[in-house]
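Multiple structures are listed underneath, in structure tokens.
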Structure P
Amino acid sequence: MSIKVKNLSYVYSPKTPYEHKALEGITFTIEEGETVGIIGSTGSGKSTLVQHFNALIKLQEGELMVNGFDLAAKKINYKALRRDIGMLFQYPEYQLFEDTVAKDVAFGPKNFGFKKEEIDFLVKEALTLVGLDYDEVKDKSPFELSGGEKRRVAIAGVIASRPKVLVLDEPTAGLDPVGKREILELIHNLKNTYVKTVIMISHNMDEIAEFTDRVIVLNERYLIHSTTPEKLFSDQNSLNGTGLRYPHVVRIQNLLKEKGVDIELEKMTVDSLIDEIENKILK
């Protein structure tokens, strides 16, 4: 199962004085099992693009196949599509609304028609998967929890319906460094054990470099790159004109190279950078 996008374009408020082209001629494929990062400056079309995947935004122009669903078709089973494509919006804790954690996580499975006994199991499973103690939090108000715990409850609410694809819009926004790392490691673990495909929008290039297999770069409504993080960030001209900065590890690597210390990173992570510095400078 995959997501195939061909010549997708989208215009907000067409044929009005407020007409705005958000996407133009976008073509790419996301294969099952990939972790894909989508990056671009504010207004480049990232959120508009991913909201097409579960038809929150209806297809205007082009072709879009999502896990076997043809979104250009006249009749689409939206409930089945949205069960397959779990979407977590930016600051998802602001969308928590039930009076207990268990009820909030159960909302998705209830809406998708799971039976009562299935829902109880799925809620417990989802809360456990995101690292929360079911018995400890199930009867609490979600608003009593910490910011990181609220984010975990929101993720549990998305995965409780067992989606095949998890789409995350800035999943670490607003969290402190420890909270960011915990959420990213949680997403990584979910990808390895529970969800087949992960798509992540982020402005943090360090997160993209470390946690994704492939990067799609949008710039002013156009797709300009679809490649691996290693290829993208090793090209000193690839982000020209996008307003994006390279990951810290790449910037440090380039500074060292200017000083005559040539470091090759096995992975674009801080640990890999430290290992190379220890091997080439400190020994």
Structure Q
Amino acid sequence: MVIAIIGILAALLLPALARSRAQARSAQCVNNLRQLYLANAMYAAEHDGCYCPAAPDLNDFMLPNAPPDHFGGRIRWHGVRATPNANSDFDPKRGPLAEYLPDHRVKECPEYFEYRRRGEVDNAFESGTGGYGYNMAYIGSMMALVEDPIDSVRKGIRDVRIAHPAQTIMFADAAIPQEGYIVEYSFIEPPRFVSASYPHGDPDSSYTPSPTIHFRHYGRANVCWADGHITSEKWEWAPKTNVYGGVNSRWAVGWFGPHDNTLFDFAPEAEYAK
């Protein structure tokens, strides 16, 4: 009988213990995001107020005489790789934020342990993100302002352009599903494609960007906003599959909030009412 009672107590306590450990890992994730925010803020302070570019050479494959395999670029906010394609890993100690981060690298989210690495599976084209994505469309580039696709990603947005920092996402838990597995991804994509012609996203496009916010903390994602505060947000919606055929809901990848770019856009929310 004593053994039976111990078994019952263990069955009752183990789920609570697992949840407690998950909460501790989530707290570490929050600390990691806070470090990323501080690093980006320090970068901006030393670069005329411009935040770190997310991928400044992303579109260099469009340059005249660019090699055919020059797709993706060498530089990301989190590291630099030897090749302008997915044939090498990003070195975090060479990234543009490295000098502002402890140990010169992005720390990994302790809850992000299910992803597959480059070399293990096909199409694991990013590495070294720590499980986090950056708001490239509106903070890590000037895609909403500059028409030329090459120049539009060279610099990040200036901090003074962000109308409501407390309502604009900067970093968040991120990943992207493939068919049967999940991989790292450098950016958090807004629900609508962004360009200088459609700075708030194209409302008439028949295509939706693949969502990349990863709600890995018991169905919630840690989100760092442009004023530095961090919230825990619940998964709300996503298209069934992404461009790679990955099932978004299976991997808890999607969006929270409205079906437009309000939470990503540096513009005042009032502009969405026009």
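Taken together, the values in this text are just the output of simple stated rules run on the coordinates, not laboratory data. Note that this is a predicted model, so its numbers are computed, not measured. Cβ atoms are built from the backbone, for glycine too; each structure is taken alone.
Assorted remarks:
- For 38, 33, 25 (Cα extents along the principal axes in Å, for residues 146-233 alone, calculated) the corresponding structure among P, Q: Q
- Label whose coordinates, when FRET efficiency 1/(1 + (r/R0)^6) of positions 74 and 266 (r between Cβ atoms, R0 = 41 Å, to 0.05) is calculated, return 0.95 (choices P, Q): Q
- P(r) over Cα pairs in 10 Å bins from 0, in percent from the coordinates reads 6, 26, 31, 23, 11, 3, 0; which among P, Q: P
- When FRET efficiency 1/(1 + (r/R0)^6) of positions 58 and 122 (r between Cβ atoms, R0 = 25 Å, to 0.05) is computed across structures P, Q, the figure 0.30 traces back to P.
- With relative contact order in percent (Cα under 8 Å, 6 or more apart) derived as 22, matching label from P, Q: P
- Which entry (P, Q) yields the derived value -6000 for helix-only ellipticity at 222 nm (-39500 (n - 2.57) for each DSSP H run of 4 or more, over all residues; to 500): Q
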